[in-house]
Structure P
Amino acid sequence: MQDGRGSSGMRGSGRVRRPEGFTLIELLVVIAIITVLTTILIPALAHVREQARRRSCAARIRQHVLWLNVYGAENEGRLPPLAATSWLQDVPVATVNLMLRGGMNRKMFYCPSNFNQQRYIDSFWTLGIGQSQWDGTQFLNAPSGAGGLVVSGYGFIQQTTGRRPIRPYERDTVRKEWVQSLRIKNPSLREMVVDLVTGMPDATKDYGMNFVEVDYAVFNKYEVYSGTSHMKNEADPAGGNIGFLDGHVEWRAFNPERDASGTALSRYDHCPTYFW
């Protein structure tokens, strides 16, 4: 005889049990949340990584400047030949050997943000060495003078034959000069080693310059370009680290003066590539 509470199979709390797992709507909501978070976090993570690369880059530039100060102190203030040609980043092989023996290494010659140079570092390192041979620690048969050179990832503000004065900007408070010696006034204001901010004229680009495909060499049948190291986006430079003669390093955002057509005015336009 039943007591009015229903059959034994229906006794309990009276709640209907849900099937295990997500419903389609819940799954779509989760996917949407993950997509939004990814959209937010990926640029933030990229920014953090770039900030870390900038700090690493600044440390490498500081090592260059400190080595130059040590060399100058041992040579009555004179500095070694740095920019071997009108390209700011071409360093004589003989000078590179001195730097390597002074405690530097190949990695220090290239900015960690210049992905092209990082990928083809072996090729850039030996591109212009001529008859010299790289044995993994130094260059053998290194000629004196500019007979062979290393294509560095940094620019050196040292005058070579035929260079014109550095272009001033109206906002400059100190005239920029080519550095030849430690015995120069205001060393804390004298730029010595700089990140590469380079461009080639291109009227279709902002600033009237292509800062990515600047100059190229052929490595393994591929045209490999050497362009600006720190980019704000796919087309425009973010800026660069500046190493001063007194040893300190500053970050400078890219903010060039422009001519009447809107083209960025380069500081150092002494070869087919323009430098800032």
Structure Q
Amino acid sequence: MFAAAAVALAFLLLPIVAIFARVSPGELIAQFSRPVVKDALLVSLKTNVIAQALVLLLGTPTAYLLATRRFRGRSLLVVLVELPLVLPPAVAGIGLIAAFGRFGLLGDTLNAFGIQLGLTQAAVVIAVAYVSSPLYIRQAIATFEAIDPDLVAAARTLGAGRARTFFRVSLPLSRRGLAAGEALAFARGLGEFGATIMFAGSLQGVTQTLPVAIYQEFNSDFTTALAMSGLLVVVSGALLVALRLTLQWQPSKPTSRFLFAPSR
């Protein structure tokens, strides 16, 4: 048992250790002075923040509806929400092109309004939101399902409407679980590559995110690609630490130690 655990941990940690074994702290810091890194980091942060704002705005009511309502076809909707989690990135990118591209299903409608998504930051935002939103929505569903229904019923009995009950009771009780889901979604969006490069391309300072820049540098300068990878590992690790701290601040009697509680 211990031998199997040691092998598994070594397998998971070795690639990360290998990156920092080849990259000194000085090289890591020096990357911030390179225009390609600064541009890619700014594009990644800007597009991810916008994408996560959309995920929170649209994903929260979607998760609440799926968590609190039981109706025909609900299980199918939950599966469809989770489907982008298992789609290959190339398939996600092709799907976005087929839906929002110039000749896609909504291409004529977007063209009529003068909207061109290809090779724009809007395309990056859409790609990031598409691949990261299921992580947030699935966690939000589990979080809303964990709320004591008696508390919600008490609020309704006291005269609070659906909207007021949601904002004054359900949302405050779920804030830590929602924060955990959003941290996962943000980290996933920050590392998104496949759908982004297929749907938005790779234009420095416009659509070239940090993962895409790493791929571009890999073909010309492996050392720089390593240093940029180390930078992304540091950022992702900081997000995971923040996530763990969020989970530790949960109220006593947690229902589960797992990030994704089973849906009822």
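All of the numbers you see were taken from the coordinates with simple rules; none came from a lab. For clarity, every value in this text was computed on a predicted model and none was experimentally measured. Cβ atoms are built from the backbone, for glycine too; each structure is taken alone.
Suppose P(r) over Cα pairs in 5 Å bins from 0, in percent works out to 1, 6, 11, 13, 15, 15, 13, 11, 8, 5, 2, 1, 0, 0; of P, Q, which structure was it derived from? Comparing all candidates, it corresponds to Q. When relative contact order in percent (Cα under 8 Å, 6 or more apart) is computed across structures P, Q, the figure 18 traces back to P. Calculated for structures P, Q, FRET efficiency 1/(1 + (r/R0)^6) of positions 135 and 231 (r between Cβ atoms, R0 = 41 Å, to 0.05) is largest in Q. Structures P, Q were compared on mean count of other Cβ atoms within 10 Å over residues 175-182, and the highest value belongs to Q.
Out of P, Q, which one gives 1.6 for distance in nm of label points 7 Å out along Cα→Cβ at positions 143 and 239 as computed from the coordinates? It must be structure Q, since only it matches. Each of P, Q could give mean count of other Cβ atoms within 10 Å over residues 23-30, but the derived value 10.0 comes from P. When helix-only ellipticity at 222 nm (-39500 (n - 2.57) for each DSSP H run of 4 or more, over all residues; to 500) is computed across structures P, Q, the figure -8500 traces back to P.
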